[in-house]
Structure I
């Protein structure tokens, strides 16, 4: 099958977030997809298969299947627009999180994602100790969102993955703050994988409504302050969040099974 590696939320190589994209012409077992994701050793591998009304899309980390992934969705759409349906301007993905659409708008690819508004929770000593600092606010959804006092606090944050693993109620840990030259910044950590995700589209399903309430606006430029870095353009709509970004191809080839 055709296989691609795409750097998402960037317009230059070796930045943004790399994702593998496998284009399958027939169903693949969950076991094989998981083994391929482990072999690829990227934070996410997207598996795409054509259907009557669009494409089926699933996302796998090296160790488990995930319910929503932004950068791998952007990468999958980039591959379809670039190599499979170059005359198309919109693609629809059937996923475990519902139907996601990606629309080509010039250089940007705009994804429609579900709104996952986080709930504010108490800042406890246990959570603060695991984080390694006392956040100004805490919010909970699929992931834990810790609001820091400044962009510098986010960029300087040094995770202790052993301590973060104590926060096993949540899939990932996001540290966020108001930005200096953008609306808000964040970083995202995966305690189970003991790594930092370079640019996390799915976390913005919760970060956007969080910052919409705090800033009183619906359109945002967001930056993720990982070493690779990335920029996301976000818009909160009535029933969805629009997340836009660029992507660039790193590798194309074939997988032999």
Structure II
């Protein structure tokens, strides 16, 4: 466990799945948490109430994080409600299941906007505050699809590979300001995304089961707690692939 008492964290797409598990793990480690969501307000409130029950401060902040103006409004709301963001977890994402013949330009653009552009917009908004205080942690939730074939489609692969490149590009430029930027790349985690179209992939996992959202949260906390690690990708694949 790491002690994040006094730190303020923002987790995008935190109303369910991996984002929810990360938000709860951060709160359990002492952080106050901004729970971002786009549509699932009632689920975000449930996360909020769980964090409050831990004795931590938390607010729910609705925003489409693929929109720059909405991101700026979100950060202003967080500063007003909690304070300046010390920890950013770029988790918001979508998975549009199409084969390559049916993939449209709109599918591609939407996937890049939600999965990749959102990470850029939130990082851009968070960095000035982190650099001014000489401490910050940014973690992108990437995917094994960034380096493999994946089961969703090339649009998804491209968006997640872009997240990893984004992290490396920022990491090299802000580490001297006390800010680290890393990726956690899960594969086949037991979430709604897997239930929607990837359940047949269980036989591919050497460990013999899907990963859990809580195991992803453990990896995020590990990265946040390590000041010497930056520009790296931590893979969670159950033995399917190795760096």
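None of the figures in this text is laboratory data; all of them are computed from the coordinates on show. All values reported here derive from a predicted model rather than from experimental measurement. Cβ atoms are built from the backbone, for glycine too; each structure is taken alone.
Listed values, structure above:
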read-out	value
Rg and Dmax of the Cα atoms in Å derived as 16.8, 51 - corresponding label from I, II	II
For relative contact order in percent (Cα under 8 Å, 6 or more apart) computed as 23, the structure of I, II it came from	I
Read-out helix-only ellipticity at 222 nm (-39500 (n - 2.57) for each DSSP H run of 4 or more, over all residues; to 500), computed value -5500, structure in I, II	I
Mean count of other Cβ atoms within 10 Å over residues 28-35 - highest-scoring structure of I, II	II
Which of I, II yields 0.6 [distance in nm of label points 7 Å out along Cα→Cβ at positions 12 and 92, calculated]	II
Which of I, II yields 1.00 [FRET efficiency 1/(1 + (r/R0)^6) of positions 44 and 68 (r between Cβ atoms, R0 = 25 Å, to 0.05), calculated]	I
